[in-house]
Structure 1
Amino acid sequence: MRASQRARGEDVDLVDALLSADERRRSSAVRFDELRAEQKALGKLIPKAAGDEKTELLKKAGELATAVKAADAAQNEAAEETQRLVLRLGNLVHPDVPVGGEEDFTVLETVGTPRDFASEGFEPKDHLELGQLLGAIDVERGAKVSGSRFYYLTGVGALLELALVNAAIAQATAAGFVPMLTPALVKPRAMEGTGFLGQAAENVYHLEKDDYYLVGTSEVPLAAYHMDEIVEASRLPLRYAGFSPCFRREAGTYGKDTRGIFRVHQFDKVEMFSYVAPEDAEAEHQRLLDWEKQWLTGLELPFQVIDVATGDLGASASRKFDCEAWIPTQGKYRELTSASNCDEFQARRLSVRMRGEWRGSGATSSGGGGRATGGHVRPLATLNGTLCAVPRTIVALLENHQLADGSVRVPEVLRPYLGGREVLEPTAK
């Protein structure tokens, strides 16, 4: 754990503080049990005593009562401190994750080739200019109504979002995911249990009056869906595809990606979420990545797959793969999807457990092939993967599929969801 904290760039001393608090918790619990046992034994002697002996026993009983109360308080205080420190720790980093910060990722694969717009005889427009030509994006009125980093999708822009969401849900459903419409407001335990109230807390919207949090991803309500439940191992894997609005404060990004809709405070997203036996987590992680690659390939977008470095993982992930699409006007790859293996981290915090021993995965793209035996109860593993974060996907689609006159070609996978439309035509010049 010390090595994991160090690799993340987090506080290593936190591990020793936790060990110390846990030692206090255990020793104070032993002390409390000893005093309670002595108190009970004394309680049996008092009715049998008389005179001075009884007076002395009653005096000792009073002293013991005070000591028991103090020991109970010390036990509770140490337990609370231990839990507080536990919740500050990130997940154990997978040993194969590259060590470093945001730019220290490893490129695992590159798919597709960026277009050579110069050879086609025109300079590409950025997504905002294209969105305005198409009558699809209105950031000026978004800012007027709600402030910076808000926007309207209008006309064909709104239709494009609906097409993307329906196509993503169709792919996920075909792969065996159960479609879900999830709450956008959650209780503190759901947010804390998924790991979003630690280092990520600055990006979370909190409604203080009601003590609710606005989710930044449907991962949160999907992870908490089976909170405090025991799932039979024979039901695993459980796979859900959640669609929800997402809210992020984007703290610390002042002046970054301010143009257009790449980095915004509110957006819609389709998220894949899996509950699996811990021994099947790495295989499921690869399956989530494969589904994301299938999605981006269907959208005909050039992209690269990266193994995210330790300092950029987020608290809950032990390993994370990002798919970054090529954005022509930025001349670089930018994150579109992300697949994270959280192992048992979230399940332990949310008390999601499985009953039965899992024997072999053999899982296919549409389900599981393992079997469960026995009645052993233990934490399971959770994983999540973005399938379609709508605004960023629209950015990549508009820029990569634009034509010289400002129109945009529609990938075949989306055409059935856009009334068969093959090209999005400008509405303004």
Structure 2
Amino acid sequence: MNTNILLDHEPVADGGYLVRALLRVAGEAPEAADRPPLNLSVVLDRSGSMGSMGKLDRAKEAASLLARRVGDDDVVSIVAYDDDVRTVAGPTPGSRRQELLDRIARIGTGGMTNLSGGWLRGRELVSGALVDGGVNRVLLLTDGLANVGITEPGQLRGLVGSAAAKGVSTTTIGFGADYDERLLRFLAEAGGGSTYYIENPDQAPAVFEAEIQGLMALAAQNVVVTVTPAGAVEHATVLHQYPRQQTGDGSLRLELGDLYALEPRSLLCEFLLTSDVDAAEVDVATLTIEGYVLLPEGGVEQRTVKLPIRVTRAGAAVVDPEVRRELLLLEAARAREEALDDRARGAFQDGARRLRQVAEKLAPLAPSDPELRDEVDDLRDLAQRFDEEQVSARDAKWMYQRAYGSIQSKRSTLERLRDDRAEERAGRRKS
């Protein structure tokens, strides 16, 4: 694991001192020959609604892509569910991919959505073929609400979290405008995987490709960061949203999950120092990064890195552009989530105001930064939709997914969606 910290600090009005620390954790994936084996169960919703708009066809195409991309020694199982749950293919080595492809091709649509039953079967198949030191994961795809079997979110999250503790992680993929995005995000967080939104059926293969590329570039597993503030800190906040737990000594333990070479993880902390600290140099906190790193020759090794944070107090602000940029992106993510709450209570003008305000904060930095330009364009477009009270369920899911990509430092989950949305905005401007 490669780590570095960027610092940004300034005095505040009441005599205190605010320190921002941006941690970046990057990894290097082993060579292809040394990567860990994959043990994956693809769990496909085949309920009646998946038959519309070619959704099931695109989902099957995506599952077939996965079967073609895995190595001969990887293991894949396929589950299809509606009211009932059917094992389409038990754990099958990648060398028998034609058998997998033939079985996927025969999946047809059915009735209701027994999401829990489908996931449980996938977990059972992965657990039965558990690979020590490998990636053991359920990929759950659905376009609807869980309406058969276990439907209570807390129970589902508990099941997924228990599986993760035993080495079986979960990625969730929502399809279309009708699934429960909050449930799928909760399950992915509890399961140590990612959550994706497929807005148009044609995006399904690209989403599966992104997940496969990530799994094949795994650099470390079970990465945890513990934030331990020093005595001079009056208040500490972590702005990214990872599963967290307060420890007995006042530290905060954050679970970043698996680390992929293609996607470094970020963690932005704010520390408010007490106003009575007058020392020129101040200890602020210690960040402890732990994880199981994949070795070039195969196998894993547990590693721990301790990074002390110490600042020299200055009269003027010490500004780091990357820290401020990340701060603004996280502010934009919060604005989207709060605007969604405004939409839920019918306060569309409040939502428009939030989105437009943060867009104007980002705008001065946007001309030289393509990602920020896209943020500003998207925020302004959404603000217009809120003004017109024309925010669809599709728009809401996009907003939720975009916020997730920033606050969980998983922006790769947005790539195809972002491009399609930009094209859509450009088309509206021309019409």
Structure 3
Amino acid sequence: MSAVGDTRKVNTSFDHHSSDIAVDPYPHYKSMRDQCPIVWSDAYQGFWVFLGYQAVWNASRDDATFLSSPPGVGIPDYPIRPQIPLETDAPMTQKLRAILHHHFSPAAVQRLEPTIRELANELVDAFVAKGECDFIVDFAQPLPARTVLRMLGYEEHRWAEFVDLIHTVVHGVTSDPDGAFTAAFALYEEIKGNIAKRKEEGLGDDLVSVLLTATLDGEPLDEEIAIDYILLLLFGGLDTTTSALGNALVRIQAHPEIRDQLLADASLLDDGIEEFLRLDSPVQALARTLAHDTEMCGQHLKQGDRALLVWAAADRDPEQFPEPDELRLDRTGNRHVAFGVGLHRCLGSNLGRTMFRIMLETVLERLPDYELTDDPAQYRFADASSVYGLHHLPARFSPQAPRHTASL
């Protein structure tokens, strides 16, 4: 880490992994952003914290200055292999994204909508007669997990195993590094074993098969790169959408007027989805590494410095979003950065947004009077640095008869 010396205008000891901020990190972001859009933290050998919308936007689009390649997008480094193509730089990033790009296009995701909606109703059918559920465990975890595992050609009935491993890595990087490493290694071994089985039994039309038959610069895609790509799909698909729904249900409970508006006019949900994503961004931040010296917002950044781009703070910057801490269903021009910006914008954003919308629509349609039975704060992950979400969300509602949807 290079020394920045007296040029740092604002110094903090901000630790994005701290349990002290996990329940509600936003006041901490605001306090720092009010001082400067970019501040320096002494935690983890030192790093820049990007908080202002324009600063985050500019850095995200300057891929020649802000590198994503190892040491990668975590501070401190994640105890896992490089996430491909997230932790690559141009032109390799574009080449790798192109392999699966059309599988996550709006048209491809639209074709999946009936299946996702059927799965949503199947899951609700399993608990609707009881008049109670755990929204996370019974609904928000299995739907995206089963959807992504099915796309990969994995056994979707094992969804809980994969979710547990993902959570152990994502939320234990500092609190339980040994456990996080063990879980990451288990995921690697699972993927590697599955690939060997595919090669022996024959490939199909799933995403793993696509990767195993792909080429890169005219040569077959290296198997290790395919493994890292699959790891990213699991990390991106099995946690963030779950968190988006949980955060939205908490906010709806706390603000009954939002529920009333959405129940009265379902068309408001189109813009509402973007507001939920902006206000409670599931992915809070990702890191970059400075390729060369530069100056931003009066701060002098040095080659080799680490920078944390805090999407969640940018999405509540009052200079970009009037009344930034309020959910406004009529907000227009909502250029939030919850999915990232530029070259590394989330490859699965179309799928994530669609799963989120279908889950929220299903809850509002079938369980409109739901009430959370416990304070959700106690169910927040103790480390919200990467994903701001909940591991449980108990609720009750008026019991109903199942619709007996077809088993998927």
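What the table shows:
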quantity	calculated
Which of 1, 2, 3 leads on Cα Rg over 2.2 N^0.38 Å, for residues 170-289 alone, largest value	3
When mean count of other Cβ atoms within 10 Å over residues 186-193 is computed for each of 1, 2, 3, the largest belongs to	2
Mean count of other Cβ atoms within 10 Å over residues 50-57 from the coordinates reads 18.4; which among 1, 2, 3	2
Source structure (of 1, 2, 3) for semi-axes √(5λ) of the Cα gyration tensor in Å, computed value 33, 28, 19	3
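Where a number appears in this text, it was derived from the coordinates with a stated rule and is not lab data. Predicted model, so just to flag it, every value in this text is computed and none were measured. Cβ atoms are built from the backbone, for glycine too; each structure is taken alone.
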